[in-house]
Structure 1
Amino acid sequence: MKIGFLFPGQGSQCVGMGKDIYEKYDIAKRVYNRVKDLTGIDIAKISFEGPEEMLNQTKYTQLAILTMSLAVLAVLKENGISAEISAGLSLGEYSALIYSNAIEFDQGVKLVQKRGEYMQDLVPDGEWLMAAIMGMSEEQVEEVCKKVNNGFVVPANYNCVGQIAISGEKSAVEQAELIAKEMGAKKVRVLKTAGPFHTSKLLDSSNALRKELEKVNINKFESKVVKNLDGEFYSINDDVRDILAKHIISPVRFSKTINTMIENGIDTFIEVGPGKTLSGFVKRTPTDKNINNLAVNNIATLEDVIDFVKKGE
């Protein structure tokens with residue numbers, strides 16, 4: 001069994017996420033308490049009690065998802081479960097970098113706190129929207145965006161075969177939805193995000209984050225991480241700070257990320273954090289290999305995964 005961890009990004013949050021794991025496992029509770037000490041934010045209270053409007057604010061969403069992922073990781077580690085390769089969707093890449101020890105826990109938490117603040121506070125004025133288009137190829141979605149004449153919209157997340165997220169001005173995204181349906185899209189779903197993420201509109205956020213990244217130590221990777229920018233492994237020659245600064249203004253190549261992991265022998269994917277979006281992407285990835293596809297988002301799924309891995313050892 002060759003395990004790969006996948007870490008979810010913004011949009012996977014829900015009120016109550018992580019609460020049962022926090023209540024049962026002391027090691028998970030220590031993660032939440034450490035994040036509170038580092039940031040001054042009671043992220044457990046916001047995650048478990050909401051209100052939803054507060055949890056959905058980018059400055060809290062990113063920290064909440066990161067914290068739950070790290071808390072679940074701590075329980076998995078305590079049970080001897082580790083991954084040879086990891087990756088995350090957008091924000092989730094920070095969980096992967098912390099897991100690999102390329103970025104230390106404390107610095108990673110503070111960095112994500114700043115990232116969330118910048119991506120909320122430095123968004124240009126206007127109404128912004130992201131939506132997932134289902135049932136179209138990458139080239140078709142790119143064509144849809146080019147046909148829009150009612151504002152700015154571009155492909156943002158190449159999630160998996162047949163699902164690509166677009167990002168931009170609300171009016172432009174809504175026009176793209178109509179064009180996509182006319183061109184044969186199966187479905188278009190608005191995402192729970194709050195800005196034109198992974199587009200040039202977040203250049204101010206990117207520049208502010210770059211200054212924060214200069215303060216962060218980058219360590220030797222203890223395990224492999226696949227980066228969003230190109231779906232390839234981080235290498236010793238990569239400038240991690242530069243990649244993470246570009247990260248929020250560049251499309252996410254997650255479909256390629258999954259394929260890279262499969263091509264390098266991953267046969268057991270474990271999604272670590274709220275929701276099961278990334279497990280869905282794996283499920284829709286064509287492969288002739290036998291793949292175990294698991295997600296940990298509550299006590300029941302956590303204990304199922306622990307049992308599954310231990311039986312397979």
Structure 2
Amino acid sequence: MSALFSAAARPALLCSLLLLSAGVFAQTYPNKPIRLIVAFPAGGSTDIIARIVGQKLGERLGQQVVIDNRGGAGGTLGTEIAARANPDGYTLTMGTTSTHVIAAGAYANLKYDPLKDFEPITLVATTPYLLVLNPAVKANNLAEFIALAKAQPGKLNYASAGTGTTTQLAMEMLKSAAGIDVVHIPFNGNGPANTATMGGQVQVLFGSMPAVLAQAKAGRLRAIAVGTPKRSPSLPEVPSVAESGYAGFDASLWLGFFAPKGTPAAILKRLETELVAVARASEMKEQFERNGAEALTMPPAEMRKLIKVEIDKYAKIIKSAGIKLE
């Protein structure tokens with residue numbers, strides 16, 4: 001009998017016990033509410049999608065998913081909190097192109113590593129950027145806006161959700177493509193940026209569509225161009241930047257779920273299974289479209305590849321725009 005517990009057998013026994021423990025843990029998970037950190041203020045695209053998906057995820061898991069808005073520093077403050085959270089499956093974050101791609105190139109001293117500090121679970125949605133104007137601006141389409149900006153270099157201001165966010169990068173891409181000079185005014189999230197644009201403190205915003213779609217449809221903002229190569233089903237009457245004379249222009253945002261590094265594999269798999277089911281449900285696809293988003297799932301390995309490729313892509317844009325944050 002003692003041979004069964006010899007020194008040689010102990011590693012295998014320990015491994016078996018750990019696997020058994022992980023399996024039992026996964027079977028009882030979740031047994032309390034899950035915190036979903038959204039690294040932007042309420043009312044922005046990330047918050048909107050997080051609340052839609054979080055509610056359905058909670059229904060499938062039988063536990064409430066509690067949204068915890070931690071805005072600031074272009075989404076990096078909340079994302080850092082998520083990276084340092086206990087890796088037990090009870091703290092997740094909605095990561096985006098801003099927090100897991102652009103931040104890596106924009107911040108000199110980023111306090112988390114988008115790849116090393118997180119376990120990707122799945123993407124859930126993608127959304128185009130929508131170029132909107134304050135209704136008082138005398139431009140009804142992209143060509144008229146660009147002509148106006150060229151006639152008044154440095155006189156028009158554009159809002160963003162924060163320095164180094166995709167809302168800034170989308171506008172910087174357009175500035176470069178069209179050769180215009182529009183001044184950047186950063187805000188703490190999409191919600192405040194939308195409010196400032198509607199109020200006339202700034203004239204233009206290249207916002208993520210879920211955050212600006214309702215205001216555009218209501219006429220509080222004037223939509224003049226979509227950032228993706230093709231028109232959006234949510235606003236089929238609005239042309240894309242690409243078809244308006246700037247071939248190859250593409251500005252969009254992906255959103256996905258991440259857990260802190262070290263979260264048990266069985267729990268990650270459970271979350272992936274449930275989130276993919278949520279995102280692919282016909283009801284969810286319709287709800288996404290109403291909010292200017294499109295359902296999109298992607299397994300963890302593919303997410304890692306995507307992040308690596310896009311970090312390199314956006315690093316060039318960031319360098320060209322002269323963005324460098326501490």
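Calculating mean count of other Cβ atoms within 10 Å over residues 78-85 for structures 1, 2 picks out 2 as the one with the greatest value. Which structure, out of 1, 2, was mean count of other Cβ atoms within 10 Å over residues 110-117 calculated from, if the result is 21.8? Checking each candidate, the match is 1.
Looking at structures 1, 2, which one was distance in nm of label points 7 Å out along Cα→Cβ at positions 86 and 286 calculated from, given that it came out as 4.0? The partial results should precede the final answer.
Values: 1: 3.2; 2: 4.0.
Comparing all candidates, it corresponds to 2.
Sorting 1, 2 by distance in nm of label points 7 Å out along Cα→Cβ at positions 254 and 270 from high to low puts 2 first, with the largest value. Here Rg and Dmax of the Cα atoms in Å was derived from just one of the structures 1, 2, and that gives 18.5, 56; the source is 1.
Every number in this text was worked out from the coordinates using simple rules, so none of it is lab data. These numbers were taken from a predicted model, which means no experiment stands behind them. Cβ atoms are built from the backbone, for glycine too; each structure is taken alone.
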